[in-house]
Structure P
Amino acid sequence: MSGKGQTTLPGASCPLPLSDYPEITLAHGAGGALTEQLFQNLILPELSNTLLDERHDGAVFPANARELAFTTDSYVIQPLEFPGGDIGHLAVCGTINDLAMCGARARHLSLSLIIEEGLPTETLWRIIRSVGQTCRAANVAVVTGDTKVVERGKGDGLFITMTGVGEIIAQQPIRPTRIQPNDVILVSGDIGRHGIAVLSAREGIAFETPVRSDCAPLHDIVHALIAADLDIHCMRDLTRGGLATALIELCQTSGLGMMINEAAVPVSDAVSGAADLFGLDPLYIANEGRFCIVLPKENVAKALDVLRSFNIASESGQIGTVLEGPGPLTMETALGSSRQLDLLTGEQLPRIC
């Protein structure tokens with residue numbers, strides 16, 4: 001089928017199983033199995049190149065005798081303001097963190113706003129103010145951008161897209177393809193707080209122990225790890241899809257299996273209780289101030305010393321290891337059994353970042 005302004009290649013057909021998903025669903029944006037299907041079957045075949053195929057948090061490329069990192073992300077969270085942050089703070093932190101995961105120091109940001117008609121001007125002012133405060137604290141600047149306004153009912157308040165450029169400061173490449181068998185997996189702190197904080201604000205639920213988002217920039221911690229001359233093989237921030245999804249993606253990209261210990265994964269009592277109440281798995285709940293590190297076991301003690309010198313990473317610890325040969329992500333449960341962790345098909349918490 002074609003019309004004005006549209007072309008159809010002879011013999012071409014959509015690579016997704018249209019009988020199952022004739023339309024895009026919220027689950028296609030959840031970071032789980034359907035997101036992977038969308039990327040692998042529809043997007044990557046048309047756009048594949050050496051930089052995109054790395055499947056990293058950003059692209060790393062040479063420029064004038066230096067290496068730069070480049071990343072972009074969109075933020076569609078509801079509500080726009082939540083315990084521990086807002087969409088503006090989230091956008092800056094998320095972009096800085098993606099660059100940090102590549103071993104880069106953020107230099108410049110681009111800010112694109114899609115504003116819905118009817119958004120209170122005071123709300124927009126608070127969010128822009130939050131962007132500015134977060135940028136100044138991180139010593140990075142918004143240097144370009146764009147603003148659009150759409151009709152009432154067409155934009156859900158505010159959408160933000162932020163792009164970042166950073167300079168690589170790591171001496172060795174930090175990327176999924178450097179992961180090796182017998183590497184150790186560390187996590188920088190307790191998981192699941194961002195998703196539960198947003199859920200509580202969205203549903204108007206007051207927990208006995210209030211839960212605040214962990215949303216925070218991670219660049220200072222990452223720069224300290226790099227300065228400590230650690231042989232970091234890979235880092236990944238645990239955003240959409242949580243810890244489990246991030247590690248499954250690393251298994252797929254590296255071609256190696258991983259084993260984690262359920263008892264070693266830090267989860268606060270408040271998050272655990274809220275997750276049980278709503279039937280959620282903390283392993284798949286989004287975070288915005290947590291990341292995992294994959295590195296040789298001889299570097300573990302030094303890495304943990306660096307991590308624990310920061311308040312935000314005081315609960316960091318070793319949670320697993322990389323296995324020999326290809327395989328899934330497996331978890332040793334608190335009961336001593338093991339189970340395979342897979343990408344979720346559905347959406348635990350939509351519009352979380």
Structure Q
Amino acid sequence: MFLTKDSKSPYYQLIYFVDGKRTKISTKTSDRQVAEKFLKHFDPETIKIKPKREASINLNAFIKEYKYYIKDTYSIAYLERAVIPSFNKLEKFLPNLPLDMVSSRNIDQFISSITSYSKSAASLYYRTLKAAFNKALAWNYIKENPFNKIKAPKLTQSYPAFLTFDELQIIISNTERDFLKSIFYTAFFTGMRIGELLNMKWNWIDFSNNFITIKCDESFTTKNKKERFVPLNPTLKNILLNIKPKIYSIAQDDFVFIKCIGVKLNENFVSKSFKKAVRQSGLSNKIHFHSLRHSFCSNLVQKGVSLYVVRDLAGHQNINTTQIYSHLQKQNLTDAVNLL
């Protein structure tokens with residue numbers, strides 16, 4: 001090791017060798033005596049060699065990896081409804097940047113462009129992509145999530161549409177096919193999601209103990225990956241028992257609701273059939289198939305059932321989801337005001 005000085009810097013430079021390679025470090029002083037003290041106490045092994053910065057993964061490559069990761073973690077419905085559309089829009093808006101070069105400004109512009117024509121889509125994309133970038137953070141692809149500095153789009157708070165039993169009967173009267181009528185009744189009396197209904201098999205139903213077990217297997221999993229029980233009320237029990245004799249050679253693993261034996265119904269077909277019946281009934285256009293699930297929760301809450309019980313019956317992951325029905329607990333509100 002030795003000291004040297006050149007025209008590029010006013011400071012003395014210390015020259016040393018690492019694995020035979022000449023290396024230089026500044027002493028940060030132009031005083032020879034101070035520089036010699038630096039030389040005397042300098043230990044090359046205490047110098048941390050900065051690792052070379054690895055090239056960041058590109059946005060497109062991350063998207064591909066993330067989609068592969070979540071396909072076994074989340075439901076196919078979530079993938080098709082939220083993840084794929086969100087990433088498709090982001091890929092169109094941004095060039096194939098290195099992931100760590102996606103800035104808060106980029107994201108702010110992207111969310112603003114979506115908000116200009118659909119606040120609900122902007123909100124969905126924001127939530128979905130923020131979760132994806134949190135995973136990129138966990139995988140050390142980025143140092144911070146650019147979504148953290150952007151506010152989520154605010155949506156107008158509106159209560160979900162729900163049906164009374166009399167309104168359901170009107171819809172049923174405008175439905176021609178019996179298997180569709182049975183599906184609509186079952187959704188109303190169980191709150192099951194459309195994917196759960198169309199994947200339900202006869203071995204899910206225990207007619208002796210009057211309950212349905214919504215099961216997970218290799219071909220189907222619930223939204224939160226958990227099985228749950230839903231009691232079978234007398235009206236629905238009779239409806240399902242009336243279906244059972246009509247099916248020839250029922251196997252326990254056959255689907256309950258079918259047009260052809262062994263063939264699962266298409267969700268889009270069932271949903272559109274319900275909407276068609278709603279329109280023919282002259283009811284609110286806000287009512288759609290998922291309103292049957294809202295009706296199940298809403299009717300329970302109005303009858304005084306605890307939100308925590310409703311949460312378990314509906315299979316909500318978080319009580320916050322169930323609390324959207326809390327406004328229906330009108331007696332609680334009345335009791336509170338009467339205290340004044």
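Taking mean projected area of the Cα convex hull in nm² as the measure, the highest value among P, Q is held by Q. Comparing FRET efficiency 1/(1 + (r/R0)^6) of positions 183 and 199 (r between Cβ atoms, R0 = 30 Å, to 0.05) across structures P, Q, the highest figure comes from Q. Here the criterion is FRET efficiency 1/(1 + (r/R0)^6) of positions 95 and 303 (r between Cβ atoms, R0 = 35 Å, to 0.05), and among P, Q the highest value is seen for P. Taking 3.4 as the value of distance in nm of label points 7 Å out along Cα→Cβ at positions 215 and 287 derived from one of the structures shown (P, Q), identify that structure. Derived from Q, not from the others.
Who wins on relative contact order in percent (Cα under 8 Å, 6 or more apart) among P, Q, i.e. which is largest? If you can, show how the numbers build up before the last one.
Values: P: 23; Q: 13.
Comparing P, Q, the top value of relative contact order in percent (Cα under 8 Å, 6 or more apart) belongs to P.
Here helix-only ellipticity at 222 nm (-39500 (n - 2.57) for each DSSP H run of 4 or more, over all residues; to 500) was calculated and came to -8000; which of the structures P, Q was it taken from? Walk me through the intermediate numbers first.
Details: P: -8000; Q: -13500.
Here the read-out was taken from P.
Computed from the coordinates by the stated procedures, all read-outs in this text should not be read as laboratory data. These numbers come from a predicted model, not from an experiment. Cβ atoms are built from the backbone, for glycine too; each structure is taken alone.
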